[in-house]
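Coordinate-derived values only; no laboratory data. These figures come from a predicted structure and were not determined experimentally. Cβ atoms are built from the backbone, for glycine too; each structure is taken alone.
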Structure P
Amino acid sequence: MKTKRYRPGNGTWATLALLVVAVAAGAFLFSTRANRSVGDATLGGPLLKPGSAPVDALLFARMGRQFRLDRLPAGGWTLGGDVADDVDSRAMAALLDTLAAAKAGPVLPGTEPGDRRYEFNGAEALHLVVHRTDGSSEELDLGIVNPVTGTRYASGAGRDFCFTVKAALRDRLAALPDLVRGRTLVPAVEAANLERITIERDGGPYVLARRDGRWWLLASNGAVAFGDLAARYQAQYADRQQRDAEGLWLQASSSAVATLVYELTEVLVRDLAPTERTAELSAAWGLDSPWRRVTLAGANLRPTLAGATGDAGAAPVLAFGPPLDDQNVPVLRRGNVIVADREAIRTLEMPVAALVDVGALPFTAMTADALEIAYEGRVVLRGSRRGEVGASDGRAAWMTDAPVQADWKGTEATRNGLTRDLVVNLDRQPLIAVLSPCTSPDPLRDDGRVRVTLNRGAGGPAETCELGWLREPVAGATVAMWSPSTGRLVGIGDALPVSVRNLAGLVGTPRP
């Protein structure tokens, strides 16, 4: 009986060949340990040359697609090539840290750069070029996996032989460019640089413009387009409107615009759609004829991408389709389809009237420098702003000056909270009725009467208004805010004067 001979298959031969290389590498390393004249890279070590100049560009190619990441002189990065999109600076910094910390295994003797056995041009191949500020560059190719160790074969990085790197490094590089694409709608936008916001919806553009530190909403079709309350206020009082060559502008709500800017820039991106599905998803999700389109304008809002045109240019343009469900909304950003958290359209879903300032206070309390509150002629609270008003509601910048801690039975936090809460509530107090101006006779009762005085800057003008119960109800309103100098009179709820009355019961007359 003849013995049947076993004939190894192609896969077995490939595995055996790799094992032979591994054994040869071990022998090679053993000899080099006895001969330290061989370079450090022979035994492994940092993947890229340590101590080199900073990285200013990365070129990356995979599966026939090429991408380029470039550092900008003023900071930040741009992404171009087969995908042009915003870059997350923190993700980019993490990528550079990964490359700087990456280690290469010992070189493999009997190999040569770009060794064909490791398929550096195959389906799993990656090609990376690292450019540095001194003009130098390093190239790296990654090929197939080592079936024994699970590491990836590599070539380049200044080595004359092939070597291996950890699979995690290859996986991280394979996640490019999505790994570093912006995960907020428009990353790194400075709200202070915004000058104009154009919202295309409901058949016409609505324009917001910043002027003298305030936001204004263009009323091309008059104030009536923004609701009955806004129309009645604008017809009665002119302190929240201005005109120029573009037409009538109505004062916008600072808090509403701040919320809108946050939603358009900082809301999280949930998913990045494959670029090959852009046309398909744009049609399916209503992005070809957007439900809402928003354009942000201002100085240095985002990096300009090399060769980018249209929506992929410098001005941030976001095209929104109808919500996909109660959590997701599709967006077209720089020509790429992404899915954002539905929070991004919270303000865009509201009527445009929500952007108009219909607060009761005729000026902004939060940005003043000092506040004084009197109840029935007696001063009960003094506060001052000690810092800049940040992106939040700004309350942390305000401190209570009187009553002083010695006269207050509570904690320091609750003492400062008196001023902080009042400043916020003053700015949030809505008007509920527009009343005819009145300079005489005095429309407010003396009992329960509150005087609010705000100062801006040392020696600057004081802005004063009074609030309390009307001597006679007017148009259904029983509580009002009144500006004696202008006669401005608007109806409000009773929560604010009641709060001050309660405060007056807790404190005595503050010390001068």
Structure Q
Amino acid sequence: MLLRPGQLSLEELQALHAGGQPLVIDPQALPAILASAAVVQRAAAGTAPVYGVNTGFGKLASTRISEADLATLQCNLIRSHSVGVGAPLQPPVLRLMLALKAASLARGHSGVRPLVIDTLLAVHNAGLVPCVQSQGSVGASGDLAPLAHMTLALMGEGEFLVDGAAQPAAEVLRRHGIAPLQLQAKEGLALINGTQVSTALALHALFSFEPVLESALVIGALTVDAARGSDGPFDPRIHALRGQPGQIDVARCYRALLEGSAIRASHLKGDDRVQDPYCLRCQPQVVGACLDQLRHAAAVLLREANAVTDNPLVFAEDEALVSGGNFHAEPVALAADAMACAIAEVGAIAERRIAMLIDSSVSRLPPFLTADAGLNSGFMIAHVTAASLASENKSLAHPASVDSLPTSANQEDHVSMATFAARRLQPMIDNVAHILAIEWLAAAQGIEFLRPLQTSPALEAAHGLLRQSCPAMPADRYLAPDIGSAAALVRGGALAPLLRALPGLPMLWQPG
């Protein structure tokens, strides 16, 4: 893949996240890289103080460093900032980190030599992932600790993850024929000042949630038919009057998924229910609003992935190094918080659909979806599990961006907490996947009580896909393994082809 600095697309980022994409920097980027590096080299040889080039860092910015110690200054910066704790970040996040950092430096405003970018790409293209602890960044000045761990591995002093185990970086680099990076003026600072970790984590969540959201649409439609709900609320005229694009697109999905259902045809007349519960009727309004938030987050993250976010920035045309604050990850933090709310709401309305299905007074299905209620408890406690996960997500959805603790002796006195804001999305996605798994099992059970009637072709395919791994439950049995199997199908995108095969539907992150 040709890495065009500042021009990465969301599709290219998704491909990088998936792995197996060797990168080559666009040769047209080289003149700007060389020009900015020359500015830094001249500043390093001069007498004027330049932050991070010949001064200390943070609160120590007024401390001058001699020219003889400039390389040591950069190495010490990386060593002192490699203080992360917690479990290592996952390989898809680390692949994105390496690529995003290379793309940012290659914009030609960071003052690094081409060798620095070449080393990042050599590590990426060799399939190596640095061992980077997941905790320890407040999202300003950039993702310092995790990017320091990444850089320490490039220097041959940290560690790489090989088959899930940490191995000394020097040995791993030697095996792959990659020379350890020897830092020069400003290069350590350029490598660790930036938002690439929080951005990679947020993109990881965006891409991880896509198949879960697609599953939510299919499973939600299956529940509509299991409860003999109406497709009237998905009438395009309703949604056109409001004009919200996500709502319009989600309603279109439900219409397509329910098209051709004999179950729906069976109760078009004579059904004494006037309106369905909100968990059925308002799915376009709720899930559509979530989709709009996710689309906005995708746009913010795409801009951030193409941005230059270190400090100071080099403007070669003016021979200037200018201090600023692009390392402050507030855009990422707010986008991740919006994603958290959307993820939580997709799970919350799914939990309500499960509660509706097991309530015979509403769904008009057997109590708890079992034919011999009392002797059997059916889905009674499976719903309790879903409720616990939905409640957990409500706590996790509390915005991280509203919290800030001053650091660096109050020099860095407002921070974004973007790294945690993005990192906490993965457990939320896991929770939603399990809620949807329980709903899928429950909706499939509900459909079977309506036999011999058939649901739509698309939803019959969804029902059949589940039954390949999880048989029906005519009487109580050990259900936890089925929940796990269904959740794996949800996260793995097994339902996505059913949705994507329907004509006229938009890609999730792009309005139709």
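Annotations
- Distance in nm of label points 7 Å out along Cα→Cβ at positions 212 and 236 from the coordinates reads 2.3; which among P, Q: P
- Computing helix-only ellipticity at 222 nm (-39500 (n - 2.57) for each DSSP H run of 4 or more, over all residues; to 500) across structures P, Q gives -17500 for structure Q.
- Top of P, Q by relative contact order in percent (Cα under 8 Å, 6 or more apart), largest first: Q
- FRET efficiency 1/(1 + (r/R0)^6) of positions 172 and 492 (r between Cβ atoms, R0 = 30 Å, to 0.05) derived as 0.50 - corresponding label from P, Q: Q
- Source structure (of P, Q) for P(r) over Cα pairs in 20 Å bins from 0, in percent, computed value 22, 45, 25, 7, 0: Q
- Among P, Q, which structure scores highest (criterion: FRET efficiency 1/(1 + (r/R0)^6) of positions 76 and 284 (r between Cβ atoms, R0 = 30 Å, to 0.05)): P
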